[in-house]
Structure P
Amino acid sequence: MGENIGTVARAMLNFGLTDLRLVSPRQGWQMERAIKASAGAEALLENHRLFETVSEATADLGYVVATTARQRDMVKPVVTPAAMAGAMRARQSEHHPQSGILFGCERTGLDNDDISLADAICTVPLNPDFSSLNLAQAVLLMGYEWFQTADATPREQLELHDARAATRGEINAMFAHMESALDAAGFLAPPEKKPAMARNIRNIFNRSALTEQDVQTLRGIVNALLRWPRGARDKALKPRVAAISRGLPDPEAATEKAQEKDENPV
């Protein structure tokens, strides 16, 4: 059907596959419907090649793999999609004739006569209780495996956009700011546990891939918490916030210690 052909073209173009060969498609299939279903793969559809038989469609190919989910009563290598893609990529690099992947029609798949013309069978490891894929899904899966054999995309990457990664010095300064605030709040207690607690907290930030903006935001959070609950407009808090943010002694705590000393002379 035109819709199936269109969705197959869409799946092919996702992975740079452009040689679409149709073997005896249904009479009256409509190019207009195929184009509508292709979501932008019109050029691929317009350049398709039409054949009467599988033998004619594969005559110029050096390696052909037939896709099927059913067991067949014939002796033929059975490969996974990844193995198939690797073999085809290797043949391409050695300048062998072009390879091809053979798919059956949406409703019935491939028959044994068609499969007998292939070098190998490709079967996708799926849930044995439900292994049905539609035609476009099967093409998408095979195309993905093919594309992966030459794809150099990192397995993991951090998209910074306009930001930059924070330097170690910026992270250390931010943590010193936070540690001073936590110490002033009495969080890092008792004293004998303070080094281990500080180390564990520091480790959280050192494994978090912080950006410069992240560091600035965290320092702003610390300062906002230092002002609570009296509010950011309390002028009496400004010296305390400024001192702690620079890693200096808390002037309020120093005043309290001086008062205790005066009240309890040795």
Structure Q
Amino acid sequence: MIKKTISCLTVLVLSFVVSNPHCVIADDPVLIAHRGMLRHAPENTLPAFAVCLELGIGFELDIRTTKDGHLIVIHDDSVERTTDSPGHSIREMTLDQVKQLDAGSWFDPVFADVRIPTLEETFALIKQRKRGPVIIALNVKQVNKAGEAKLVSLVEKYDLIEESFAFDQNAEISKRLKKLNPKFRIGQNVSRKNLAARLQENFLDSFLVTFAPTAEEVQLLHQHGKQVIYNYAGPGEFRRNPKVWSLVREAHIDGMLTDYPLECKAVWRKSNEPK
């Protein structure tokens, strides 16, 4: 079933690429799709991630730990919103129980029987399908200490140290992750008000700025070896403003987290066309 649903999404990919032959621009920031291609496939599932990889788009995913210690990819603690099950908590379910849930039909019948993926299944998909450098944003929702070690080990195993970062975890978890591997990358949402203080701490590798940065602010962070991601995730017109997309692109950010990667890519492509 997973192959069938990914094949369906391939039609979307091919139609976009054919109609946008110059859609991949080397100097553009890397687009990072919020929970995968969530407007075209069920969020945080392999089909939602596969279409990103086919287009050279990175993605953000959410990590939680099952009752028996497995790392899985799902946003909510409750499975009710994104599966066919009542509101059970992930932390009260084993992996076998989680894998019995349908995580696709709620979105569209074509995705019937799509399952909640493990983190390792997701990383294996990245290794198999990525077409070039990507950015994978690992949103750590609920991971115990044993899970922290598993997270670092999986990032090492699939050679994603340089292409991923973990964020949303508390400071103590971040320190433990760094202790497990000093090269493991840590990110954090940073406001303009806190920018100088976070830079002075010199702990973060990735700055998820919650404001549209200026070129000077991006340059400052780059001079200190920091990755600059504009966190523009979320639905609605406020989060799909072409003027903002163009503004942050011109500021030379490294990546942008968004619910609208296809629309943004089309805007950037159009700006590269001959006048």
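When FRET efficiency 1/(1 + (r/R0)^6) of positions 82 and 146 (r between Cβ atoms, R0 = 30 Å, to 0.05) is computed across structures P, Q, the figure 1.00 traces back to P.
For mean count of other Cβ atoms within 10 Å over residues 202-209, the highest value in the series P, Q is held by structure Q. Using distance in nm of label points 7 Å out along Cα→Cβ at positions 74 and 242 as the calculated read-out, with 8.6 as its value, let me know the right label among P, Q. Of the options listed, only P reproduces it.
Suppose Rg/Rh (Cα atoms, Kirkwood Rh), for residues 50-105 alone works out to 0.98; of P, Q, which structure was it derived from? Value 0.98 for Rg/Rh (Cα atoms, Kirkwood Rh), for residues 50-105 alone corresponds to P out of P, Q.
Tell me which of P, Q gives -11000 when you compute helix-only ellipticity at 222 nm (-39500 (n - 2.57) for each DSSP H run of 4 or more, over all residues; to 500). Here the read-out was taken from Q. Can you rank P, Q by FRET efficiency 1/(1 + (r/R0)^6) of positions 138 and 226 (r between Cβ atoms, R0 = 35 Å, to 0.05) and just name the one with the largest value? Of structures P, Q, the maximum of FRET efficiency 1/(1 + (r/R0)^6) of positions 138 and 226 (r between Cβ atoms, R0 = 35 Å, to 0.05) occurs in Q. When volume of the Cα convex hull per residue in Å³ is calculated for each of the structures P, Q, the largest result comes from P.
Every number here is computed from the coordinates shown, using simple stated rules; none is lab data. Keep in mind it's a predicted model, so treat the numbers as computed, not measured. Cβ atoms are built from the backbone, for glycine too; each structure is taken alone.
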